[in-house]
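Down below are the structures I want you to see.
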Structure P
Amino acid sequence: MTSAMITAEAAGTWKLGDLTVNRMGFGAMRLTGSAAFDLGVPSDRDRSIGVLRRAVELGVNHIDTAAFYFSSLRSANELINRALGPYADDLVIATKVGPGRDPSGAWLWATPDQLRGQVEENLRQLGRDHLDVVNLRLAQSHQDSSIAELFGALSELRDAGLIRHLGLSNVTPGHVAEAQAIAPVVCVQNRYGLDSYRKDDDFLRVCGDQGIAFVPFFAIAGSGREAGMDDTGSDELLAVARAHGATVAQVRLAWTLQRGPHVLAIPGTGNPDHLVENVAAGGLHLSQQELTVLDSLHRADE
């Protein structure tokens, strides 16, 4: 497929609360370097800033970030601030709280009392007086835990005007129900892609039924997670890509977006060429037959 003239508008729009965004967005994690979660090799600062500015030129108005996205020399939030500030009125920046690092660099998970400090850290780094969307991110080990106190603390910050809208990340349907009883949830950000379990489709549909955006992470990387896509794809996936003159990554993104009008994509890259390809995937339409073939790649439920 030809990528040159396709912009983020091709994927259509969705509303996060009262904020309209193009469904093709951008994830900032990979801007900080090759290993954003282990303080690895830092990225080239000018190149990262250029990628952010190019993303906005291509119509991206939904950027996903977090204060804990940083490497030894780079902070995603600081790069966003430098590249895009002062911010356009239609630019929506979503961030996450919950995880953090102590002064030694060790990971920690915030208590309800510590969430305000994490929100203020994002505000300071981004140069904002309020945050558009804040997602409460849960640890995998907390999947059976109540989120009432944590989400309640964020709801209070929303009432105080520091946050406009609230979301959840790495959660279960039960967490969504618990949170909705406290304050509106505008988005759920969970791992989802071609290699997800079939049961994850049910959660995606539940979000759509409630008007909640479903925002998959690792839609391209799959089981490769932070390291990136770990294989070239199955024969079926490669055949679809060849039929469209597209890359495997583009097909993965197009499949993700066609899961429902409430599904948003936030592919991340520090490569300007990959950025153009990712955005162009919003204009790739897969046939029903192709979707059926790709759906078969879902893993059986555990």
Structure Q
Amino acid sequence: MTRLPPLAWMQAFEASARHLSFTAAGTELGVSQSAISQRIRLLEDRLGQALFIRHPHRISLTDAARAWLPSLQEAFSRLSMGTAEVFGPASHAPVIVRATPGVQQYWLAPQLAAFHKAHPDIELRVVTAVWSQQFGIGDADIEIRYGRGDWPNVQMQSLGSEAMTPICAPQVAAGLATPEDLAGQTLLHATGFCAGWTGWLEAAGVGHLSAHVRRLVCDTQIMTLRLAACGCGVALAHRSLIEAHDDSLVIPFEMTLPTHEGFWLVRPEGRTLHQSAGLLWQWLARQAAQMM
């Protein structure tokens, strides 16, 4: 049987791979960045292969690391579930919720604020995921994911159907009477979504405008919304996230683009939620149902 590396080394790798940051991994595990870096180098020496490519200001995974990561995360998840099954879930453990920055700011924050007011003694911990590989591991009680709901080994509940709608600052909206007025505007794109500006323009009957607009592309939707609030252009946003937006953003057109993707409450399959996590799951599901 292959001799496994020390658990602390593997934890350092898993956290670093999820965050793509030694500093963030150290913060999560309660050790310094240099300690994480040392553990990674020891692990690489033990395995005989590099796990990270060190760029000047970031790190990325090697092919070997990407291949190993899913099995390691599954093992940690099984350890967590097995411990809970034998010893029971910790009733006073914090409830850990993972979501993207956009979901956190535009949907989750008001729900958690209301939940905290109703249950002030329940400790909540919100962690951030930006990329898909940062979801699906065993250290979160509840995740809010975006997609088609086709993930394996999880229990999930839909937060409702979804549609994309243009959104911009009031001063920009003042010049947008019809979709044709988007000609010459800057359209703010967020990567990673199946439905985007091309689909919305086609549905609005102005697909020809694709050749007459400027584009600014971001890797998070929250950045497109902030740029829109600054008057930089028009973003395409999920309607459910911006129902309670502030006065810095307005919806210039009523037309929306339905999408086959949506937001889901997700939790690991086979794990019994401890009491506090179960209360939050029910609360979020109930709030979403009232908004449908």
Structure R
Amino acid sequence: MTPETITAAASGTWQLGDLTVRRIGFGAMRLTHLADGSPSDRDRVIAVLRRAVELGVNHIDTASFYFSPLRSANELINRALAPYGDELVITSKVGPGRDSAGEWWWATPEQLRGQVEENLRQLGRDHLDVVNLRIPRRETTGSIAEHFGALAELRTAGLVRHLGVSNVRPDQLAEARAIAPVVCVQNPYGIDSPAEDHAFLDACGQQGVAFVPFFAIAGAGKEAGVITEDGRQVRDIAATHGVSTAQLRLAWTLNRGPHVLAIPGTGNPDHLVENIAAGALRLSPEEIALLEGR
């Protein structure tokens, strides 16, 4: 089987509430601009979105604050994929906001409805499938009850189908779950994450909550992309399987548990095919141990 013939079905599926998603999804952050900050090509990224769906991707992660002076990720998704297929699940996030100059601000509980409605307007939908409450730095953020409670009210009102949390600690997940069902946790995570993050991922699986890592490929590079060199174990095992180190990082993430969902983002059609193909890669227990330094 060549990478071009592998679809997202090879990654398996998971339930986000009553919604079935394939475990390899697509993150929209890279749609609006290239890693160096220059604008993306509109026609190219629209083609990438359509190709992702053709290859079986049915979980797309986005946000209204994914925009550049020329592009809005939500509006690109709308242009590429509307009218939306019944099995397509679009996940968004609220909490952070950006003004027209690109300056960041954080929503009060009362402002979250406006952020949800802006996502609905841009996407051309009457409800959002999943909304994650994204919080500021988890090390310094206290209670999220007031914000999450406001989202729970929007779920009751029918604007939101399911709720998730992002950038959170275990105690904040427990706080949210006491208010309303939580279908996913979206946190930074990868091979080089600290032990407590590995333990949190495992705990989410035990609670039946999907764990959706971001920066799984980029690691410390975050929005700028990969800026650190991969370790020898990563390079050697990738070479053994004939894949790139980025594909290996994705495969390792998915091998961490059936509840783990990957949302790699790209505006490059070749990288899209490679990312989806990573969902078919299976690692041995020995390889996983080597990658985790055990």
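Read-outs throughout are calculated quantities, based only on the coordinates presented, and are distinct from any laboratory measurement. None of these values were measured; they are calculated from a predicted model. Cβ atoms are built from the backbone, for glycine too; each structure is taken alone.
Given a value of 22.5 for mean count of other Cβ atoms within 10 Å over residues 57-64, point me to the structure among P, Q, R it was derived from.
Traced to structure P.
Using the calculated result 3.4 for distance in nm of label points 7 Å out along Cα→Cβ at positions 9 and 201, pick out the matching structure from P, Q, R.
Only structure P yields this read-out.
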